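Engineer: These notes open a run of structures that come right after.
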Structure I
Amino acid sequence: MASEDEVAVFNLSDSTLLKILKGDITKWSVDASSDAIVYSANERMVGGGGVDGAIHRAAGPELRAACYQVPEVRPGVRCPTGEARITPGFNLPASRVIHTVGPIYDSDVNPKESLANSYKNSLRVAKANNIKYIAFPAISCGSYGFPIDEAAAIGISTIKEFANDFKEVHFVLFADAKYSVWVNKAKELLQKT
């Protein structure tokens, strides 16, 4: 997945590691049975651009069909901003996909709280489904416009609240700039192992 120099490892707790990797989240997996990838979906959960589109393409058409089975909470909305839903991973190496809707930075009333809720609710869904390994991209940092440094701080701070609930939490970041920001933010907020 990533070479040794593209993986930074930190202790979240005595039993949980945080790993920050440079790579493609659609190729990530630990054991294909207790692992899940998270991505920033749209409220309809029907695929889109960026990581969303890449996840849907890699998972195959079964993922879209599974998303259509998620009940709407209001017309056109299966997963409101800040919430999370889970489906099988289908053709992805990871066993499950957790769909969360991150905030659009410039139009959300409280984008920081909404982003923290995306992480919290994804972790709650993972815990409820016995997920031991979970991987996140940089939620809302693409077309949704969330500042990368702020998003990294929120993501890392929020996962610390769940430090004893997982064996490993990963951030899998495709772009060099995002990877560097996440590693630097983790060094600032956590003690490196």
Structure II
Amino acid sequence: MTDLQSWVAPTFDGLADLLGSAPDQTWDAPSLCAGWQVRHVVAHVTMPARLTPEQFGAEMAAARGDFGVLSDTVAARDGSLTVADHLAALRSPVLHAWQPPGGGAVGALTHAVIHSLDVTVALDRPPVAPAEAVTAVLDQLTGARGAWFGIDLTGVRLEAADGGWSWGEGDVVRADRGQLVALLSGRTLPDGRDLPRG
């Protein structure tokens, strides 16, 4: 079995490569995360590279235990960091080795892949995550039958337009694998497509 954690570093490095060569205005482009620009997604996903466990605990206490409030607060504050700081955080060995509490390598990979797609799908760019990693996350999300993000997959068949992957029976939703991950993560695609909530 492939070590899922081994796909995390290439995903973040790929995002750093993409954004490091992109025009400055790319950082202010909207992402798939409602209300967040690209810079906010990067600030969110790189929190483990900047915050010690103690600092994270203090942030969580300030947010009264609400991770959504913490995420928005940190994204708004740290989104204003320099491009160099953001790129360094994406390349941080600390981030590449990080695993969410209780989430293990599966959680680390899904975190990296989903948030990288929040950027690349919004920018109409190919995924930066290895293709096998995107497929592994698809398998995780469909294995949970959409429950991770409250998606109702009843009567839905998912088909990858970029080949070789499908799941379910019913009304066909056809998109690239990266777009399917975004849909299963509760995102709305730039063309307006989404999946029903459970």
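Values in this text are rule-based calculations from the coordinates and carry no lab data. Since the model is a prediction, treat every value here as computed from it, not as a measurement. Cβ atoms are built from the backbone, for glycine too; each structure is taken alone.
Engineer: Given a value of 3.8 for distance in nm of label points 7 Å out along Cα→Cβ at positions 60 and 156, calculated from one of I, II, which structure does it belong to? Walk me through the intermediate numbers first.
Structural biologist: On the way: I: 3.8; II: 3.0.
Going through each structure in turn, the value belongs to I.
Engineer: For mean count of other Cβ atoms within 10 Å over residues 44-51, which structure out of I, II has the highest calculated value?
Structural biologist: Ranking I, II on mean count of other Cβ atoms within 10 Å over residues 44-51, first place is II.
Engineer: Follow-up. Assuming 11.9 is mean count of other Cβ atoms within 10 Å over residues 52-59 as calculated from a single structure, say which of I, II it is. Spell out each step's value before the answer.
Structural biologist: Working: I: 19.0; II: 11.9.
The read-out was computed on structure II.
Engineer: When distance in nm of label points 7 Å out along Cα→Cβ at positions 108 and 132 is calculated for each of the structures I, II, which structure yields the highest value?
Structural biologist: Greatest value across I, II: structure I.
Engineer: Matching task: -10500 is the computed value of helix-only ellipticity at 222 nm (-39500 (n - 2.57) for each DSSP H run of 4 or more, over all residues; to 500). Pick the structure from I, II.
Structural biologist: On the way: I: -10500; II: -14500.
So the calculation was done on I.
Engineer: Oh, and also: Ranked on relative contact order in percent (Cα under 8 Å, 6 or more apart), which label among I, II comes first with the largest value?
Structural biologist: When relative contact order in percent (Cα under 8 Å, 6 or more apart) is computed for each of I, II, structure I gives the biggest number.
Engineer: Here's something else I'd like to know. Tell me which structure, out of I, II, gives 1, 8, 16, 20, 21, 17, 11, 5, 2, 0 once P(r) over Cα pairs in 5 Å bins from 0, in percent is calculated.
Structural biologist: For P(r) over Cα pairs in 5 Å bins from 0, in percent, the value 1, 8, 16, 20, 21, 17, 11, 5, 2, 0 is produced by structure II.
Engineer: Could you figure out which one of I, II the value 26, 14, 7 for semi-axes √(5λ) of the Cα gyration tensor in Å, for residues 12-67 alone was computed from?
Structural biologist: Numbers: I: 25, 13, 11; II: 26, 14, 7.
This figure was derived from II.
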